[in-house]
Each structure stands twice: as C-alpha cells, then as structure tokens.
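What follows draws every value from the coordinates through simple rules; no lab data is involved. Predicted, not measured: the structure shown is a model, and the values here were computed from it. Cβ atoms are built from the backbone, for glycine too; each structure is taken alone.
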Structure P
Amino acid sequence: MHQRQARIQLLMLSVNGCIRLLATFYEQDANMAPNIQTSNQAIDDALAACNHAMRRAVSQSLKNNTPGKVVVACDMLLNIPVIVDLLSMQEKRQLMVNENLQQQNAKQKEFDYNVGGEVLIKNFNPSKLDPKLGLG
C-alpha cells in the first residue's frame, strides 16, 4: 500500500514539474497564446512524458533493468535483445529479505511471561483522555 502511494506521489511530482516546464515553454513561444486547447495539449504532453519516464525507470531489485526489459527480453525503445538472469534477481531479492528479517528480529526484545505477572493490554478504541496502553 505504501509503495503504491509513494509511486503515485512521485508520478504527481513528475507531472507537476513537466507542466511547469511546458507552461514556461508555451509562455516564451509567441505563437502559442494561452487557451483551452493549448492547456489541454500541455497536460497531455506532461502525462505522456511522465508515463514514458515511469515505464523507463530502472529498478534496483531488477538489477538496474526496466520492467519492460525483464518481461520482453528486449529494450523497449531500441530493437536490441537483452539477456536477463531471473535466478540471480530472485537470489538477490531473497538476500535482501533475509537481511531485513534479521534486522527486524534483532530489534525484538525477549520477555518471559510469568504466571500472575502484569501485562500491557492495548486499548483499541480509547477516548481522548484514556491511555492507549494499560496494565492488566
């Protein structure tokens, strides 16, 4: 979920930058008077440029390949075959997962529960003044 939201925010930043750039370009061009058609064309151009940029973006998890290169085994702009080693990508990803898992496990604190001991009970719907955690 968070990755999808981050990609959308990145796309929106790219679109904003493209629209700003195209707006300054259209302002400098004397033949392009600002009107609805020019504005629509600027937005279409910005979306097309950002769509192209997002599809051409390389990914570290794909060993600096684009998703199109991995799927089609060919460069998306030039008709050049590309050899992609999917097994090494999977091994690299598994190593990253294992490292992240070890880091998260190292943050865990061991605790031995005793019979009759106190535990923290999380209150899932506290009112404004109630504590979120309480001793139970």
Structure Q
Amino acid sequence: MDSSEDPLCTSCGKNPSRHHLAIVKNGSRDSQNLCDDCFEAEAPQEYKDELAAIRAASCGYCGAQAALKASTIDTIIGRPADRFACYSCFQEHHRFLLERLHGMEAGLTDAKASDQIQVLQRLSEETEAHMRDWVRQRDN
C-alpha cells in the first residue's frame, strides 16, 4: 500500500499513519493509527522498544529483515514463543497453522488438556518442519 492509501493519523489528522496501536487497558480496547511523529511523541515506551527490536532483527525462518514479532502456539505449550518474521514467512506460517487447526477443531476441543498440549506440541513441530521446507523450496 502506498502512502496515498494509508489512513491519516488519528492524532494529528495530517500525516499518513504508519503505526497501528491496539491498547487493552482494564478490559477496554483502544485503537490508534499514528504517523511517525505522533508515534514518537505519544506511544508508550514498550511499543517503541518493540519496534526497535523488530527493526534490528531478522526473520527466524529465512533471515530476511523482520517485519513483525509474532507469538506462536508455543506460548500455550510453554516454549519460548516470540519469533521475528518477515511478512512472507508470517503469512505462510499463519496459513499453514489455520489449515491444520481447522482440520482438528472438534477433536481438539473435546480432548483433555494434557492431550491438547500434546497435539499442539506436534503441530508446532510440524509447522517448524513445514516452514524449513517451504523456505528451502521458495529460495531455490
């Protein structure tokens, strides 16, 4: 999307927004689209730190410049979960997970918690293997 299509900053109303913030506080969700100047002036420091970390990171799958930090199902199974990814790898990772989860919905919701964790562990391993193969095929 080029800057002419970006929504305007919700704070100053002048510049194209470059940062979407979704803040949940006391059960209430607030959403803002900020330009670079307003982001620098208004965003919480933790958001600025996260953006700096993303800009300094590379994709955990293909090594390209990271575009985001995503939590994976590993959060649920107790493994370190934050992973930096480029948009391309994130989209494929997300597509693969949704496809696999859709096929196991009923069985997963009816299973005991310990069985659910085992299924999610296997799914995490399958997803990692898929991503390694997908990047290798894409890059060849």
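Annotations
- Which of P, Q leads on relative contact order in percent (Cα under 8 Å, 6 or more apart), largest value: Q
- Ranked by mean count of other Cβ atoms within 10 Å over residues 58-65, structures P, Q are led by Q, which has the greatest value.
- Among P, Q, structure where semi-axes √(5λ) of the Cα gyration tensor in Å as derived comes to 48, 30, 9: P
- Which entry (P, Q) yields the derived value -17000 for helix-only ellipticity at 222 nm (-39500 (n - 2.57) for each DSSP H run of 4 or more, over all residues; to 500): Q
- Largest in mean count of other Cβ atoms within 10 Å over residues 18-25 among the labelled structures P, Q is structure P.
- Largest in FRET efficiency 1/(1 + (r/R0)^6) of positions 26 and 98 (r between Cβ atoms, R0 = 30 Å, to 0.05) among the labelled structures P, Q is structure Q.
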